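Before anything else, here is the set of structures, which you'll find just below.
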Structure 1
Amino acid sequence: MLTPVSEDHRVLIEGVRNYARGELLALDGKWDKEESSCCERLGQLYEMGLMGLRVPEDHGGLGCPMLAYGHIIRELAYASPSVAVTVGVHSMVCEALKMFARDALRDEMQGKLLMPGNLAAFAVSEADAGSDPGAAQTRAEKAAGGWQLFGSKFWVSNGLTGRWFIVLARTGNAGTSKDLSMFLLDAQQPGVGRRPIHGKMGIRGSETAEMNLDGAFVPEANLLGKLGDGLKIALSALDGGRIGIAAQAIGISQACLDHMVSYSKERKQFNRLIAEFQAIQWMIADTQTELAAAQLLTDQAAVLKDSGASFTCEASMAKLFASEAANRIAYRAVQVHGGSGFVNECRVEQLYRDARVTTIYEGTSEIQRHVIAREVLKGA
């Protein structure tokens, strides 16, 4: 660990590491092959308190600082990138409610999200509104006591098992981002349809769904922030979420490195262990260096967030570097394994596919570069 955490959090991180490698690793391969949901293990995650990592202690959660949280996500991702993103999205919603929900709703939901049956999801993207959430067309129409939602959302993580969705929708007709508001929707009601999205390249154990809204009701109290705050809330949530995706990418990278090192010490060619060849050594050296840099960038963003300082640029730098490094590292891991790495019996084949999405969700690499440049130019 390059940045120290408290002793209590160190013990928690080690406990998660032991659990993930002992319980989740084999299951992750099964979920990948079957395209089945890792949510079958949600009960254990709730029991361990992992669904309350970002819920304050006075509401029954672990109140985990972002620094320790990132290391926990890394350990989950080492064994199961699908579980890591499932916990990450749920945690992102927990934090959004902590920051933007009205007092009564926040107090109610912080405790509720700790209990099984209350998985949370983030419903912002649409078929024509991915990197540009301001283009969202889902609309909220005023109704007695609240709002009715109409439209569809795409690429919704936790979208099948999830009950509580924060949904970005238009509350005006001007066609600008100021028309967008954010709502907390209870998806266990008529007017909510869900369809699984199968055929994903990787993280197949993570649920991804399309959601159709046909008059689903949201009480007035479930408006987050004020009318017109929707895009601000979405971008704020994504800032924190990018630290989690950077941590996920680091977990994938560490798993790849461990497999590279182990295999290179077993595999012989030309009567020598391949670990003795400079080409292999350089791939291992480059990987270790990139992994350390990614961890430092991610820890820096987390420490800034924990301190209450601005961290938008640092979160984007961490996400950009860690995700692109994960793809390079996974490529090397397959290369070190040669033909063995090209078949799905080999763990690195799946990790190679799992790594790919880290440069896409929570903002593509191109969006991260835009954010970083914008912040640098703004401060110049």
Structure 2
Amino acid sequence: MASVFGQNFKVSVFGQSHAPGIGVVVDGLPAGFAPDMERLRAFMRRRQPGQNLLGTQRREADMFDVLSGLVDGRLCGAPLCMFIKNIDKRSSDYKGLEQTPRPGHSDYPASVKYRGYGDAAGGGHFSGRLTAPLCMAGGMMMQLLEEDGIRIGAHIQSVGEAQDTPFDPLAPQMDALSKDYLTVLDEAAGERMAQLIDNARLELDSVGGIIECAVTGLPVGLGQPMFDGIENVLSKAIFGIPAIRGIEFGSGFESTKMRGSEHNDPFVFDEQGKVVTASNRHGGVLGGLATGMPLIFRVAVKPTASIFLSQQTVNLNTGKNAELSLKGRHDPCIVPRAVPVVEAVAALAIYDLYLDYLKEKNYGAE
């Protein structure tokens, strides 16, 4: 069940980077909902490979087929299965990695776990290619959540040392996000990021960054205490994205530099008599529960592990140290294409929590 997520519904991701195809099965979606499939395809294009020199040159259109679960444009209650064919594969680029594992990749521990039978081509089931099915499922969840006024948006906060304008923690500027390959609030920041990524590419290296995500419209009390809080559920889902190395909520690690009197957000009544906080250093979550303020979190994305500089590794056949020079087509920076993935995976986690909230709400109304 390692590639399955969800308590109130089930999302199961299948396929490998160089298998005939990849896909997702979602069980538990509400019958009768009519998803906007063109909007979902547009969402998928945001993470599509081969868009420019700042990303991998693998050419995959990521056009998906719906194999089940949809009748006359509406969900019918059966498991929704969506499938993408892998078209532009070069498995020969990965020949020999079973013996000489790539630094920064799962090749070595996976070869031990699967006793040498695992698929190393393109990273197999560990590949970032599997984020396409996550976007298919999460993109659907985003539409479902928006029906009830819950919105999700993310941007690149930084690539290397290049910083974008952060979200306003009280009113995230989702409508101001650029529609370009680099999703930012400040176009000048995007230009600096593009230059850093291109420099890394020309130097046969890679660079990482930070993605900031906001969720608005969450009802107060959504979530559970202790192990099923918003942070818990969301973090588990987010770490299903390859290359994620960390997550923080609200002021995050910066809160360690503050005193309690500085970090605490005062409760006040707004003009409509609603309880809000005057600031949002807590990031919209207290005790694992939504406070009604925007949920703000950031994720750290490591530099792409596949680089073209020569690296040291081992030869598992000879038992000696070895040098490795990679072939293939790899993103010099994963961050731009990971932005919609973070949005999609956040939607999976939030929708699961929201279904719990609706159960509690309906129970209390009886």
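Numbers below:
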| read-out | value |
| --- | --- |
| Origin of the value 13.5, where mean count of other Cβ atoms within 10 Å over residues 65-72 was derived from one of 1, 2 | 2 |
| Answer label among 1, 2 for the case where semi-axes √(5λ) of the Cα gyration tensor in Å, calculated from the coordinates, equals 35, 26, 19 | 2 |
| Test item: relative contact order in percent (Cα under 8 Å, 6 or more apart) calculated as 17, pick one of 1, 2 | 1 |
| Per FRET efficiency 1/(1 + (r/R0)^6) of positions 185 and 281 (r between Cβ atoms, R0 = 30 Å, to 0.05), the highest-valued of structures 1, 2 | 2 |
| Top of 1, 2 by volume of the Cα convex hull per residue in Å³, for residues 105-296 alone, largest first | 2 |
| Origin of the value -16500, where helix-only ellipticity at 222 nm (-39500 (n - 2.57) for each DSSP H run of 4 or more, over all residues; to 500) was derived from one of 1, 2 | 1 |
| Comparison of 1, 2 - label where mean count of other Cβ atoms within 10 Å over residues 73-80 is highest | 1 |
| With distance in nm of label points 7 Å out along Cα→Cβ at positions 81 and 225 derived as 4.3, matching label from 1, 2 | 2 |
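We did not get these values from a lab; they are worked out from the coordinates using the rules stated. Keep in mind it's a predicted model, so treat the numbers as computed, not measured. Cβ atoms are built from the backbone, for glycine too; each structure is taken alone.
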